[in-house]
1. Can you tell which of 1, 2 yields 4.1 when distance in nm of label points 7 Å out along Cα→Cβ at positions 133 and 325 is derived from it?
2. So percent of Cα pairs over 12 Å apart, for residues 21-60 alone, computed for just one structure, reads 71; which one of 1, 2 is that?
3. A value of 15.1, 42 was computed for Rg and Dmax of the Cα atoms in Å, for residues 13-92 alone; which of 1, 2 is the source structure?
4. Can you tell which of 1, 2 yields -12000 when helix-only ellipticity at 222 nm (-39500 (n - 2.57) for each DSSP H run of 4 or more, over all residues; to 500) is derived from it?
5. Give the label, chosen from 1, 2, of the structure having the highest value of mean projected area of the Cα convex hull in nm².
6. On relative contact order in percent (Cα under 8 Å, 6 or more apart), which of the structures labelled 1, 2 is highest?
Structure 1
Amino acid sequence: MKLGIIGLGRSGKTTIFNALTGRAGESVPAGGQVTPVMGVVSLPDDRVDWLSALYHPKKTTHAQVTYMDLQGMPAGVESKQEYMAHLLNHMRPMDAFLLVLRNFDDPVLGAPRAAADMRELQDEFLIADLATVEKRLEKLSMEEKRGKKLTGKEKELLNACWEALDAGQPLKSRPELAASVELRGFTFLSAKPLLVIFNNEDEDDRLPPSHPLTEKAMVVRGKLEMEMAQLSAEEAQDFQKDFGIEESAMNRVVQESFRLLRLATFFTVGDDEVKAWTIPRDLPALEAAGCIHSDIQRGFIRAEVVAYEDLRAAGDYAKARKQGTVRLEGKTYPVQDGDVIHFRFNV
């Protein structure tokens with residue numbers, strides 16, 4: 001899962017990045033380059049820990065999330081257009097965006113203005129997608145003039161995208177367009193899921209009383225969480241109690257991102273490795289096998305499945321089998337969150 005952290009200047013993007021990754025200090029790269037900073041975090045999961053204690057594998061691998069800190073415009077970049085062109089190229093591979101909105105008074109910018117900041121950022125997405133659509137339509141038009149006969153629905157779909165974008169509608173409001181096979185390679189920015197993070201002061205853990213946003217939103221006390229993320233586990237527990245933090249921002253953001261992207265986790269286990277795999281919810285077993293290795297997908301026979309809760313209740317795999325909670329599933333079985341799977345295959 002790749003999440004890009006975006007926001008206007010002085011909103012606290014880097015603070016939130018550090019809070020989510022446990023990094024200390026500034027994450028701004030040297031040399032004034034438009035190069036976003038990456039942070040990879042292993043996701044805490046009690047299920048992985050329990051399975052590892054059961055199997056004592058040589059290696060334990062938690063699911064991972066990659067955060068990208070999308071920096072503000074550095075010195076040395078001549079124009080906003082040049083900066084946005086570089087930045088948008090880095091943004092397209094992201095699965096979703098964490099949009100940081102300032103919810104505190106700033107000595108330079110004054111009072112927070114969440115709605116205006118949100119509109120400014122969304123307009124950048126609309127403009128970028130509109131430019132992508134227009135460029136492709138122009139190319140298709142030139143091909144038609146040269147006598148090439150267009151096949152499929154690409155032009156029709158692109159025209160529908162243009163109408164929506166020109167009307168100020170992000171493509172997430174037209175999911176049937178962005179998800180169509182013909183347009184899947186365009187990675188439209190305004191079609192990507194968005195989680196709004198209000199960056200609050202240390203003492204304030206509330207959403208703005210009447211924020212006008214329709215996106216999913218949550219509060220992170222950025223500076224407080226950044227400080228906590230750099231403590232040991234024992235120190236962090238005391239810190240949470242002192243400041244009334246029930247769950248860390250790292251956990252809350254990941255959980256909300258999983259829901260936003262409709263993701264699930266399944267597990268493979270054995271003496272060599274216990275590993276968590278992140279997949280789209282209800283992915284067919286055949287495709288889940290391909291996430292591990294193409295040979296497993298190609299030679300798929302059956303999936304031997306037991307739900308994590310059933311395995312834990314039984315105590316071990318042999319007992320779960322005796323209790324009848326281990327079952328064989330075929331290629332079309334929709335993998336569920338928490339499934340422990342052994343894929344039978346032959347190549």
Structure 2
Amino acid sequence: MNDLITLNHGSGGRASQDLIQNVFIKSFGDQNYILSDSAVLSLPHKQVAFTTDSFVIDPIFFPGGDIGKLAICGTVNDLAVSGAIPKYLSASFIIEEGFAINELKKIVESMAQQAKIADVNIVAGDTKVVQKGKCDKIFINTTGIGVFQKDYSFISTGEKVETGDKIIINGFLGDHAIAVLGARNDLDFRVDVQSDCACLNDLIQAVLKAGISVKFMRDVTRGGMATVLNELADMVNAGIELEEKDIPVRETVSGLCEILGFDPLYLANEGKVVMVVHPDDAEKAIEILKKQSLGKEGKIIGEITADHPKMVVGKTEIGGKRIINMLRGEQLPRIC
């Protein structure tokens with residue numbers, strides 16, 4: 001097999017088969033896979049979660065991850081925050097002619113590692129090769145299916161959210177965006193900032209299995225936490241108040257945001273989930289999060305209020321208040 005992707009690899013012929021066998025099947029599964037047009041799956045549940053996403057991040061390798069890890073974690077998390085247990089993924093690749101096969105192998109192996117961590121199977125896929133200059137190295141599309149042990153359909157809609165419910169975040173904000181920014185622009189940060197990219201399904205299931213009254217969840221990606229909470233406030237026709245001093249942001253990220261002119265509340269993350277829980281369960285939820293490696297910095301950061309419907313208001317550290325609007329425009333493009 002050549003060391004670089006050529007147009008032949010997208011032809012459907014021998015080169016395509018070699019690529020599938022030597023790169024994708026080798027990492028994703030059994031060599032005896034039947035390569036049919038569809039994967040036949042056993043789903044004995046009446047209700048499933050289904051999602052799809054595309055990943056075009058620049059650069060494709062960054063501190064703490066790569067486009068492959070991001071693709072798996074992003075899709076797993078989209079399923080997990082709906083209350084589902086992720087089970088099956090597909091992975092489709094658009095690859096630019098001239099892309100190094102050893103780099104493709106690194107990406108695919110990273111995907112396989114994250115799939116193993118999340119206990120999901122990659123069961124279908126596709127590969128297309130485009131001419132040089134028609135794609136920026138590699139784009140990945142993933143689709144995911146998850147199943148429910150209980151009916152959590154209300155979590156996605158927020159229909160059970162009420163005044164007094166508490167808002168929880170599982171850790172530091174802004175790490176992913178700052179890590180990618182530094183890698184993209186070759187910024188020589190004197191401090192090590194790693195992406196938070198991670199699969200959250202185990203953490204989320206730990207909370208749900210404990211019987212915590214979770215009324216809403218959303219993973220905090222593009223647009224940051226500010227956008228997620230504005231969407232929620234509009235969805236449930238209620239106000240949200242945040243205690244900004246309680247919002248976890250690393251000092252290094254906070255300092256870089258001040259220098260670069262960013263607000264951490266609007267920065268993308270890839271390992272963070274916002275939860276809205278019943279006030280009686282909030283402290284217990286934090287106890288559970290802190291027992292998980294991805295929830296050790298979990299905090300209660302605000303609550304749902306009847307005041308200022310459809311608005312998010314932050315209580316500043318100096319005792320004032322500010323309106324936190326939804327992100328307008330794009331602070332950092334190609335972040336996922």
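1. Source structure: 2.
2. Details: 1: 71; 2: 77.
Answer by label: 1.
3. It must be structure 2, since only it matches.
4. Among 1, 2, the structure yielding -12000 for helix-only ellipticity at 222 nm (-39500 (n - 2.57) for each DSSP H run of 4 or more, over all residues; to 500) is 1.
5. On the way: 1: 22.8; 2: 17.8.
Going through 1, 2 one by one, mean projected area of the Cα convex hull in nm² is largest in 1.
6. Details: 1: 19; 2: 22.
Max of relative contact order in percent (Cα under 8 Å, 6 or more apart): 2.
Any read-out appearing in this document is the output of simple, stated calculations on the displayed coordinates, not a laboratory observation. Keep in mind that what you see is a predicted model, and the values were worked out from it rather than measured. Cβ atoms are built from the backbone, for glycine too; each structure is taken alone.
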